[in-house]
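Where a number appears in this text, it was derived from the coordinates with a stated rule and is not lab data. For clarity, every value in this text was computed on a predicted model and none was experimentally measured. Cβ atoms are built from the backbone, for glycine too; each structure is taken alone.
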Structure I
Amino acid sequence: MQISIFLVGLAFLGMGMAAFWKPSFILGIFGGDANTPCMRNEVRGVYGGFGVTMAFCLIFINFFPLDVRQGLILGIALALFGMAAGRLIGFILERTKKWPVVFLLAELVGAVALMGAL
């Protein structure tokens with residue numbers, strides 16, 4: 001396995017686990033809060049479930065057949081490009097501060113790393 005795939009997987013795992021155990025931390029980065037059960041559920045589903053599933057796919061990628069591996073890598077890279085594009089549009093529309101830009105860059109780096117692993 002290429003180290004870049006493993007590192008992107010670890011980043012997803014960190015995001016997912018943080019969302020499962022401390023949803024308020026995830027939203028707090030952006031000035032929000034998870035003060036209702038429904039909001040905590042949303043964070044756990046979108047950030048937690050998605051993150052852990054992406055991590056599982058990338059960390060255990062060598063257990064999948066080659067064509068499935070390539071499809072997973074491409075799909076996850078495209079998801080990261082999409083997340084970065086959404087953040088870029090948000091930045092253009094609202095001139096957000098530091099954290100959205102940091103995550104935009106992290107998503108781009110992850111997507112490029114995965115594309116390079118194809």
Structure II
Amino acid sequence: MAADPDPSRLDVDVRFLLANERTLLAWVRTALTLLIAGAGVEQFASDLPHQSWAAAVLIGLGVASAVAGAGRHATADRAIRHGVLPSPGYGHYLIAAAVALIGITLLVALAASKTS
């Protein structure tokens with residue numbers, strides 16, 4: 001009688017590799033959006049206090065998103081090729097929290113500039 005296959009091992013399927021590639025491209029789109037947002041704040045938000053600081057944070061977050069996406073892609077690719085589940089990672093939570101924090105900060109700065 002044959003032993004049951006290990007349920008923690010996955011079959012390597014090209015669809016998983018292609019899905020991982022699409023996920024990397026989503027990270028890259030997010031990074032580009034954050035970079036463009038930073039450039040836009042620097043160029044067009046001259047009435048906001050600490051405009052250069054806000055732009056630098058957005059650009060830094062764009063760079064961090066690109067690096068996190070590349071790292072996540074490499075980790076998932078290795079796991080898929082070895083037939084195991086990749087670790088869940090926390091990069092997406094950190095990027096989402098940082099974007100939310102930046103959004104709140106920009107709203108407060110905009111409100112403060114309108115009352116002055």
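A few points about this structure:
- Label whose coordinates, when distance in nm of label points 7 Å out along Cα→Cβ at positions 53 and 69 is calculated, return 2.3 (choices I, II): I
- Among I, II, which structure scores highest (criterion: FRET efficiency 1/(1 + (r/R0)^6) of positions 45 and 85 (r between Cβ atoms, R0 = 35 Å, to 0.05)): I
- Parent structure of the calculated result 1.7, given that distance in nm of label points 7 Å out along Cα→Cβ at positions 29 and 101 is the read-out and I, II the choices: I
- Of the structures I, II, the one that -27000 was derived from, the read-out being helix-only ellipticity at 222 nm (-39500 (n - 2.57) for each DSSP H run of 4 or more, over all residues; to 500): II
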